Structure P
Amino acid sequence: MIVMESPRIDPQDKSHGGPGAPAAAEASAPRTGGVQSHPWKMTPWRVLGNQLRTSTFDEVIEGFDADAVFAEAQRCLLCKEPTCVSGCPNNNPIPTYIGFVQEGRILDAAVADYEKNSLGACTGRVCAWENQCEGHCVLNARGEGVRVGAIERYIADYALKHHDEFEALIAQRAAERAAHGASSYTDPNVSAFAAAVGAYGPSVPAAYGADYGLPADTVLTGFTVAVVGAGPAGLACADFLSRRGCAVVVFEAQQYAGGLLADGIPEFVLPEGTVDAEVARLRGQGVVFCFETALGRDIQLEDLRREYDSVFLGIGAIKARRLGAPGEDAEGISTAQEYLQYTKVAISHQGVDGFEVPKVGRRVLVIGAGDTAMDAARTSIRLGAEEVYIVYRRTRAESPSRVGEVEHTLHEGVHFEYLVNPVEFLKDEHGHVRAARLVRMQLGAPDASGRRSPEPIPGSEYEQECDQVIMAVGYSADGKVIGHPEILTRSSTVKTRHEGGETELEGVFAGGDIVRGAMTVVHAIRDGRLAADAMGEYMLARAAARDEAPVHGEASAAD
C-alpha cells in the first residue's frame with residue numbers, strides 16, 4: 001500500500017516559527033531513560049511582553065514555535081485508551097494528531113483534527129483545556145498534562161497559512177475514507193497512533209466515542225440546508241454538511257460570522273483574523289452567508305422549512321442577564337456583551353463608519369467572575385481605566401473562569417473582591433452611576449447543583465465609588481423568536497430528541513447554546529457536527545421513502 005504523507009516541517013524554515021535544525025531535531029528525537037527522564041513539565045509558550053500587554057490589543061499568548069510544538073508533542077505517551085479524548089466534549093482525535101506532530105507531519109495533524117473539529121484555530125485559543133483534554137491527561141498524576149491546546153492552535157494556524165496544501169490533503173484523505181469505508185487515520189500505515197495501539201480498524205479506543213468513524217461518505221449533492229446562526233454550532237453544522245456536497249445557506253443577524261467568537265471575545269484572546277480565516281475556508285467549500293438577516297424579523301422558520309430540505313437552529317444564548325438591582329438603569333452601566341461587542345468592532349473599524357473607541361471610566365466595577373468578566377476587566381485596563389475591580393459573590397475556588405484567565409487578569413493589575421455582591425447602584429445628579437452599594441457574603445449550605453449558596457451577612461453593607469459598571473453575570477437563551485413555543489423549555493431553550501439535535505418539528509434540528517444554555521465553544525462544535533450527521537440521515541431517508549431523487553437546486557441567497 002502506497003501512503004501519501006503530508007510534507008514534514010523543515011525546522012530551518014522561518015515561516016514555521018522554527019529557529020533552527022539542532023533544537024528541533026533534539027525535540028523530535030525519541031526519549032529514552034524511562035520514567036525519571038520523562039519531561040513532566042509543560043513546554044513554555046511565548047507570551048507578549050509586560051510592556052506591551054496592557055497598552056495594546058495584541059494577542060497575549062503567542063503560542064508555540066516549531067521547536068516548542070515538537071518538544072511538547074514528544075511528551076505525549078500515545079495512550080491506548082486516551083483519557084484526553086474522553087475528557088474532550090467533542091472527542092477530538094488528540095493522540096492521532098499529536099502522533100503526526102511527533103513525526104513533523106503538521107498538515108496530516110491538522111486534517112486529523114479537522115475530521116471532528118471545524119474550528120481548531122479557535123478552540124486552540126479559547127477552550128477550557130485545563131478542565132477538559134489537558135485536565136484528563138494521565139501525566140497529571142505525576143506532573144503536568146500535555147499542552148494540547150497549544151499544539152492544536154499551532155497545527156490549525158499552520159493549516160490556514162498553507163490552505164492549498166491543506167485542502168489537497170483533505171481531498172486525498174476523503175478519497176481514502178471512501179475507498180476503505182473508514183478514516184485513513186485508523187490505518188497503522190498512515191497514523192503513528194494507530195500503529196502504537198495496533199491496527200484497530202472498527203475497534204476504535206472507547207474514549208474516541210461511538211461516532212469516531214465518520215458517517216459513510218454518502219453524497220448530499222442536491223440537498224439544500226438552511227443554518228440559522230453563524231456561531232460555532234452553526235459554522236460546524238455548515239462545515240460538515242458542505243463537505244458532503246450539500247448546498248448550505250447560513251442566515252446571521254449580525255454583519256459578520258462567528259457569533260461570540262467574533263464580537264464577544266477580545267482581540268487579545270482571539271484575533272478577528274483567526275475567525276475570519278475559518279469563515280473564509282467555509283466560503284471556499286461553497287457555504288453561502290446571508291448577513292443582517294434575523295429569524296423572526298427578516299425570515300420565518302416556516303418559510304425555511306418550505307424552501308429547504310432541512311433546517312438547523314444555532315442562534316445561541318445571546319441574551320445578556322442583569323441583576324435587577326435598584327439603580328441599574330443609571331448611565332454608565334452596561335452588560336459585558338454590549339461593552340465587548342462594541343469595543344471589538346470599534347477597534348477594528350476605528351475611524352471608519354463613525355466608530356470611535358469607547359471611553360472608559362476612571363474606576364470600573366465588573367460584576368461576575370467568569371471568562372467574560374475577565375475579558376471585560378482586561379479590556380478596561382487597555383482602554384485606560386485607573387482602577388478595575390471584579391466583584392463576585394462567591395470565592396475564587398467557585399469562580400467559573402479558567403485558571404489561566406484569572407492569572408492573566410491579576411497580572412494586568414485588576415483587583416478582585418470575593419464574597420461581595422451589589423444590592424443597589426447610586427446615581428449622581430446627572431443620572432450617572434457614582435457608587436455601588438455592596439454587601440459581604442458568606443457561603444451557606446450547598447444548593448441543588450452542589451455549590452454552596454452565598455448568603456448576605458447582615459449589617460455588612462458598604463459603598464464603593466465607581467463611575468462605570470459592567471454586568472458579566474451570564475447569558476440566557478431566547479427561543480421565542482423561533483415562533484414555536486411547543487418545542488421550547490421553560491428556560492426558552494429548544495427541546496431535542498437526541499444528540500443529533502432533532503426537534504419535534506419535522507426537518508428542524510438544533511444545537512449549541514440554544515439547546516444547552518450557555519456552554520463552551522467545543523460543546524457547540526460537537527452539537528453542530530452531530531446534527532449535520534443526523535440531518536444527512538434524515539434527508540436521505542426522506543428521499544428514499546418518497547422513492548425520488550432529492551430536490552435539485554442551487555442556493556440563491558447573496559452574500
Structure Q
Amino acid sequence: MTPQQNTWVNNLLSLYQHSRTGNSENRGLTSEFARQTYIETRLDTNLLPAVINGQYQVVFLTGNPGDGKTAFLEKVFEQLNNSGAVIPHKDSAGWQVTHNQHTYTACYDASESSQGQSADARLRQLFQPFRGDTAPSNQQVVLVAINDGKLHSFFHLPEVNQEFHWLAKTVLEKAFQGFQRPDDRVVIVNLKERTLIDLELDIDNAENSLFDKLLWQFSEKSHWQICDTCSSQPHCPIWVNAKSFGWSDQAKQVRTRLKTLFTISHLRRQRHNTMRDIRSALAFVITSNLDCQAVHDGDPKELQTYRYFNAIFERAKDDALQEFSELDPARMGVAQLDRQLNVRFHQQQTPALITALLPNSVEVEEESRSEDDDAESWITHMRRQLFFEGREDRFATKLRGVTEVWELLPYRHFETFLNYLRHQDPTALRRKICRGISQTEGIPEVDIDGSHSKSHLLIRVTENVKEGLIVCKKLPADEFDVFIPNRDQPFLENLPERMVFKHRPTGIQCVLTLDIFEILLRMAEGQLPVSREQVAVLDELNDFKSRLHRYQTKDLLLLETNGQVHHVTQRQGKIIRQQREEGVTI
C-alpha cells in the first residue's frame with residue numbers, strides 16, 4: 001500500500017475555524033461541499049415554503065454570525081431559481097428575483113454598509129414598498145439578515161417610525177414586546193433561539209437533532225473508503241476518530257458521550273453555539289486539525305495524542321470546545337480510581353484492564369510502552385477513553401470509586417435535570433430547591449411546626465453574632481411553583497433548557513440553569529459552596545433572594561446557637577412567639 005490523500009479530510013479541515021489549511025468552507029453555500037453537507041432545518045421545511053408562496057411580506061433573520069442567515073437566504077434563492085424565476089440582480093450583498101408576480105429582495109447583512117451606502121440608507125431603500133401607516137397590498141417580499149441591535153436602533157429612529165409607521169410598529173411589537181398576531185405579514189426569526197442538540201442522548205442511526213445529523217454525515221463510512229488502501233492507516237488518528245464515531249462497534253456510545261458534553265455545554269447557557277461553531281467543532285473532533293500529509297510525515301507514537309478523546313481537551317482552540325476543559329473526565333477527583341490505575345500502570349497490568357473495560361475500542365498500531373512513559377499522562381488518557389468508550393456495565397466490578405460514567409463528570413444531578421426537562425413534573429422539586437436556597441443563606445435544617453425545614457424557604461433577615469441569633473423569614477414551599485417555560489417555535493429547532501422557580505403570591509421568580517440546579521441540589525443534601533465558580537453561580541440568585549427579603553410576611557423564625565427555635569407570627573394585631581426545642585448547631 002502507498003500513502004493516500006483523502007479529499008474529505010481537506011473538506012472537513014476547511015470548516016475548522018483555526019484550520020492549518022484555511023477555513024474557506026465555513027460561510028454560506030459557496031461550494032459543492034457546503035451544499036453537500038447542508039443540513040435541512042425548520043427554516044427550510046416551515047418558513048421557506050411560506051416565503052415562496054408569498055405568505056409573508058417582510059422576513060427578518062436575526063442572530064450571531066454563523067447562525068445560518070446567509071445560508072437560508074441562498075436556499076430561498078436556489079428554490080426560486082429552480083422554479084423558473086427571473087433574476088434581474090444578484091451580488092455579494094444580496095439578490096432580487098421575480099416569480100409568480102411577486103418581487104423578492106434579499107439582503108445578506110443589513111447591519112453593514114455596502115458600495116458606499118450606509119446601513120440605514122440601505123434599509124430605507126429596501127423598505128420603500130412598505131411606507132405609510134397601513135399594511136401595503138403590493139406583491140413585494142423583502143428578506144433581511146440583520147443583528148437584533150441594529151433592528152432595534154433602526155426602527156426606533158423617529159424619522160423611520162414616521163416614514164414606515166406600520167412596519168416599525170409591527171417590528172417593535174413583535175421583536176421587543178412579545179406581541180404576536182398569527183396572521184401578520186411580518187415574521188422575525190431570532191436564530192439565537194435555535195438549539196442544535198436535543199435531549200435524547202441515547203441516539204441511534206435515526207438521529208433527529210442537527211448535531212446528530214452533522215456528526216453522522218461527517219463520519220459516514222463511504223467518505224473514508226480510500227483510507228483502506230493507505231499505508232498510514234494503522235497509525236492514523238483521523239481514520240480512528242472517524243471510525244470511532246461512524247461505524248465502529250461502539251460508535252453509538254461514543255456519539256452519545258460526545259453529545260452529552262455538547263448538551264451540558266448548552267444547558268450551562270454560558271455561550272450560544274452557532275451552526276458554524278458546531279460544524280467547526282465536529283471537524284476538529286474528527287481531524288484534530290491534521291491533514292493526510294501530516295499523518296504520513298508524523299511520528300506514529302506522537303500521532304496517538306491526536307485521538308479525539310485527548311485532542312478535544314488538550315488541543316482544541318475552537319470556541320465551542322474550549323469550554324470542555326471544565327468537563328474533562330481527567331479533572332474529576334476520584335482518588336480510588338487514580339490509585340488503581342497507577343498501580344496497574346507500574347505493574348504492567350494495563351493490557352488486562354483495557355481488554356476488560358475497552359473491548360470494542362478502535363485500536364491502532366503503536367510502539368510498546370517504554371520505562372520513560374509518564375504514568376500521570378497515561379491515567380489522564382485512560383480516564384478520558386473510559387468516559388467515551390468504557391463498558392459501563394463493568395465499572396462496578398472492575399473499577400474503584402466509579403460505578404457509572406456520570407461520576408467522571410462534574411455534574412452529579414445532570415440526569416435528574418435532564419429528566420425533568422424531558423417529561424417529569426418538576427413540582428416535586430420545590431422542597432429540595434427551598435432547602436438548597438435556605439442552605440445558601442447559611443440556615444441549617446430545623447424542625448418547623450413539626451415538619452422538616454424543606455417545607456419552607458428560609459431567607460435570612462439579620463444575624464446577631466453576639467447574641468447568637470439568626471432571624472429569617474419563612475415562606476411555605478407550597479407557595480412556590482417550578483415549571484418549564486414553553487419555547488416551541490414554528491421555524492426553529494429548540495428545547496426546554498431551564499426551569500423557573502416562582503413565588504406565586506408575588507410573582508418573584510428566578511431561572512434555574514443546569515449549574516444553579518446542580519449546586520442547589522447538592523446544598524439541599526448538606527454541601528456548602530467550596531469553589532469560586534460555585535459562589536459565582538449562586539450570585540445569580542441574589543436578586544431573587546433580595547426581592548423576597550423585601551416581601552412583607554407575618555411569619556419569622558428565630559434560631560439560637562444553643563439549638564432553640566422560636567416562631568414569631570402576627571395574628572389579629574398581636575405578635576405571638578412560640579418556642580420549640582431542636583438540637584441544631586448553627
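Computing volume of the Cα convex hull per residue in Å³, for residues 188-307 alone for each of P, Q, which one ends up highest?
P
Determine which structure produced the value 2.7 for distance in nm of label points 7 Å out along Cα→Cβ at positions 300 and 476, calculated from the coordinates; the candidates are P, Q.
Details: P: 2.7; Q: 7.4.
This figure was derived from P.
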(message) Of the structures labelled P, Q, one was used to calculate FRET efficiency 1/(1 + (r/R0)^6) of positions 60 and 76 (r between Cβ atoms, R0 = 30 Å, to 0.05), giving 0.75. Name it.
(response) P
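For Cα Rg over 2.2 N^0.38 Å, which structure out of P, Q has the highest calculated value?
Q
Just so you know, all these numbers are worked out from the coordinates, no wet-lab data involved. Predicted, not measured: the structure shown is a model, and the values here were computed from it. Cβ atoms are built from the backbone, for glycine too; each structure is taken alone.
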